[in-house]
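Only the coordinates and a few stated rules stand behind these numbers; no lab work does. In this text the structure is predicted, and so the values were computed from the model without any measurement. Cβ atoms are built from the backbone, for glycine too; each structure is taken alone.
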Structure P
Amino acid sequence: MTTSAQHLTGVVPPLVTPLTPEYDVDTASLARLINHQLTGGVSGVFVLGTSGEGTFLTDEQRQTVLETTVSEVSGQVPVLAGAIDTSTARAGAHIAAAQKAGVDGVVATAPFYAATHPAEIERHFTRLAAVAGETPMFAYDIPSRVGTKLNSALMIELGRQGIVAGVKDSSGQETSLRQLVLDRAAAALDGFTIMTGSELTVDTSLSFGVDGVVPGLGNVDPAGYVKIFDSVRSGDLAGARQEQDRLFRLFEIIDVADRRRMGASSAALGAFKAGLYVLGVIACPVTAYPSVPLSDEEIAGIRSLLERAGLLD
């Protein structure tokens, strides 16, 4: 697994942000979460993304996450930070703050809320690259949250110009992900990183040329995703599929919460945090406002799925 932020490979989980019952950043739990990831063999960590509830936190909370993570990781693997906001200026300010904390790379979406044109998206990333300077910047393709699908041709062109170092594809569209891999090969951009954000198809994505995975479920079971990556790289596709099938079933934790009283984000992030709480990694499973917390009964249901997956005695 590559440990350079310029060309990532392997497993780079998007860390949740542990919170106290008073909704402060729980730095002790964050430190345990980072150790859980490093022990699991990850090749990097990504903070303040979607799973990290970065857009829900104050600037002071974000800085606490950044400084705690950089300190705890202590150079063992690259630290990537989300610079996700509605405008270029606001995302640029997040990049500057992340650089001040000492991160190794930044991750930015297209601007959102206001309707954008591809020309404006190109201007956005070009401006952010000027702010980032020597710090590698990765484009984050997540149309379900941003409202815009990043075009493969534009991403390859921005990669050719050195504006973005790669793409994290959380579109859920396997055909567009494969198109991006093919377009990279056609452009001979060997150093351009392509990571999938889908927890459920890692084995197949790696087999057609994706460099690695940024799995939200990797918060709970980082070692499982490392096993898939290592199995594919060693040619053990049957072993990779077996582990992917186990994690596919573990991903059912996001369906435990009652969707009649909460949204999909509350259910998924609440499940990841509840899983870490049951494992003893974080002290409190609370999610940031306005997310609805999971009930004790729902957390018990997640415990049973962790037991089925072999993560608890």
Structure Q
Amino acid sequence: MRVDVHTHLVPFGWPDLAAECGGTGWPWLRVDSERAAMIMVGSTEFRPIGPPAWDAPTRLEDMDADGVDLQVISPTPVFFSYDRPASQAVKVARIFNDLTLKLAAEGAGRFVPFCQVPLQDPDAACVELDRCLANGHVGVEIGNHVGERDLDDPGIVSFLQHCAAVGAPVFVHPWDMPAGPRLDRWMARWLTGMPAETHLSIVAMILGGVFDAVPPSLRICFAHGGGSFAFWLGRAENAWHRRGDVVRGRSAQPPSHYVDRFSVDSVVFDPAALRLLVETLGEDRVMVGSDYPYPLGERPVGAVVDRAGFLDEGQRAKLLGANALRFLGR
């Protein structure tokens, strides 16, 4: 089995979000041709997309070309809407979650749908998650923060506890990265900001005591190889012991104690980086993810795992599919 846990979709022709949800400044889709469109935010071009983002036959053809058996389909983070009133975020979540199920229904059982929730309102997020699970979603994708609230925020922790209680796997994706002159060149927000955001949120879960507060049954995976966390775990460990008066926060144990409480995807592109992930987190905590269909993603899917000569066949089978199946509860 080859399972891709990190892909995104953008439904074609979603409704006018201002009319459906209220408010202004919503993303909208500029359709340039039958095979080309642009996600717009106001008058700003955000991201070009094509049929792989919305067309099931195209996705299935690409999966066949890469030998992918199952593909988790998750929201594109620009639609999270965490900065809006919760009432609006609930409505947009319902729209995109229902459209996701329509695409999943066209996937011959090979698409695994993950929903989005209005995370700024944990109670509403739990309600929407339960609705989605009842309708056919398998898990949930969340952003790595809500404004200045990281994943150790009490409300977000309560949502994660609910995910554990109902058995919903959680995929954490960085979003809303800092901007500015130094970061708006060369896609630097994506090259450096995304890994940094992911690293920060893993640290927040550890030092904020989240892994001490949620049950071990919580299945949670971080995108983009967990950012730079694996490379700097030793720095966090050293700081926890040497400056415990400042660094330890609410964590009961040093950072290395928690590396078996979360997973990461494999979309790090280089076998040396993959080796570090496997050596740091363990062979049971890394699974294939591609970031399909976006241009910074990996094609063929799982190429870095296939090229990693340090893996034996049993380890490779875990990274390609077995770990993901366990994460998905299959």
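If we compute FRET efficiency 1/(1 + (r/R0)^6) of positions 159 and 279 (r between Cβ atoms, R0 = 30 Å, to 0.05) for structures P, Q, which one ends up with the highest value? Don't jump to the answer; show the numbers that get you there.
Values: P: 0.20; Q: 0.40.
The structure with the largest value is Q.
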*For which of P, Q does Rg and Dmax of the Cα atoms in Å, calculated from the coordinates, equal 19.0, 59?*
Q
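For which of the structures P, Q does the calculation of helix-only ellipticity at 222 nm (-39500 (n - 2.57) for each DSSP H run of 4 or more, over all residues; to 500) return -14500?
Numbers: P: -14500; Q: -11000.
The correct label is P.
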*asked:* Given a value of 1.00 for Cα Rg over 2.2 N^0.38 Å, for residues 15-110 alone, calculated from one of P, Q, which structure does it belong to?
replied: P
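For distance in nm of label points 7 Å out along Cα→Cβ at positions 127 and 207, which of the structures P, Q scores highest?
Details: P: 4.4; Q: 3.6.
Sorting by distance in nm of label points 7 Å out along Cα→Cβ at positions 127 and 207 in descending order puts P first.
Given a value of 16.6 for mean count of other Cβ atoms within 10 Å over residues 71-78, calculated from one of P, Q, which structure does it belong to? Can you show the working numbers first?
Numbers: P: 16.6; Q: 23.0.
Answer for the origin of the read-out: P.
Output the label of whichever structure in P, Q has the greatest value of mean count of other Cβ atoms within 10 Å over residues 271-278.
Checked P, Q; max of mean count of other Cβ atoms within 10 Å over residues 271-278 sits with P.
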*Here distance in nm of label points 7 Å out along Cα→Cβ at positions 87 and 239 was calculated and came to 4.1; which of the structures P, Q was it taken from?*
Q
